[in-house]
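Listed next: structures, encoded as structure tokens.
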Structure P
Amino acid sequence: METIELKVKSDLYGTTTCVINIADFISGRRTFPCGDGCDHTLNTIQTGKINRAIHGSKPSYIRKTKDVYQIELDYGQGWEYETQEDTKALAKKIVADYNNNCTYPVRMIRRRVKINETVNKGN
């Protein structure tokens, strides 16, 4: 793939095709000839489309945190960390089990922790 064809608006024809040379684009050029005889300067959205076409559609944001659900019990001295689960469904099941088998108040809190962190007790 040495060139990419991009449809752009034209004053003469309504829509025209602009041929983008990939080597020129990577080197920083942003103005290319079009089929209507005029040169077209790429805007930010068009530049993004071409970058995705060249480099593939990788996510623009990689999440650095994940949601975990902490189970806490109040034994009369304030809320204390008991355990933590990765899914809300499993955490709800554990809270239901505690409510059925324990007389102390139970709560589930969603926390965000760094992905490489294993357990985040407290805050």
Structure Q
Amino acid sequence: MKIKFESASIAVQDLDRAIEFYEWFLDRKVSSRGKFLTKFELDNMDFVLFDSKNSPHDTSYGDNCILNFEVEDVESCFRAIKEKNLEVTLPLMKMGGRVVFIFKDTEGNQIEVFSLVWLIV
């Protein structure tokens, strides 16, 4: 069986606040916005914000998955997140072949940001 990862969705409590944050963080505008779902088209997949206020489904927030984003300069991204006064749950550190940190977005979801570390031997 061949599986293709197509999208990731997270529930948000305040859609406008989440859109503002993710347009800043992802450095791109929303691709499409519907009644329940707002989509960002990323390189190989879609990232979707699920507006729970307009949904008939019960929803839980935060800690339902950790999204991972690779950036070229993790230290610069870390400074930008700190300037936004977002809660950092794992400080900037080296883990294996990565420099990584984790923070909570405006909706309480944990987001991991990392850069690969290239070792010259």
Structure R
Amino acid sequence: MAFAYTSLLDSGIIDTLPSTVGALYTHGASPATAYVRSITLHNTNTTAEDVDIHLVPNSGGALGTAGVTNKIFAAAMDADATIILEFPAPGLMLTATNDSIQGVTTTASKVTVAITGGTE
């Protein structure tokens, strides 16, 4: 199968971060590999938001738990700020069922997120 760029969010092309850690992208059994090339975050709140992003391996085949050992990004985002995380080729690789990208922010629904990449 050829590499095809797409949104990798579970919910569509854009979503918001929750105030308790939640899965943004969960890798399924097929295709074999997903490659995350960028994560775009935008704080729509009028105050700063703390944001954490995690690359979480599955846990015995089930969805794993986000924690300090799998956190890949943390920042205090100013109001109306945008941060773009770019990952050089091949990108963050998710290869096993229920590997996931998870995120959290201070106030639910105030930080938008888009995850792009590809699968093969």
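Each reported figure results from applying straightforward, stated rules to the coordinates on display, with no laboratory input. What you see is a predicted model; the values in this text were computed from it and never measured. Cβ atoms are built from the backbone, for glycine too; each structure is taken alone.
What to note about this one:
- Given 50 for relative contact order in percent (Cα under 8 Å, 6 or more apart), calculated: source structure among P, Q, R: R
- Among P, Q, R, structure where helix-only ellipticity at 222 nm (-39500 (n - 2.57) for each DSSP H run of 4 or more, over all residues; to 500) as derived comes to -7500: P
- Taking mean projected area of the Cα convex hull in nm² as the criterion, the largest value within structures P, Q, R is that of P.
- Structures P, Q, R, by distance in nm of label points 7 Å out along Cα→Cβ at positions 49 and 81: label with the highest value: P
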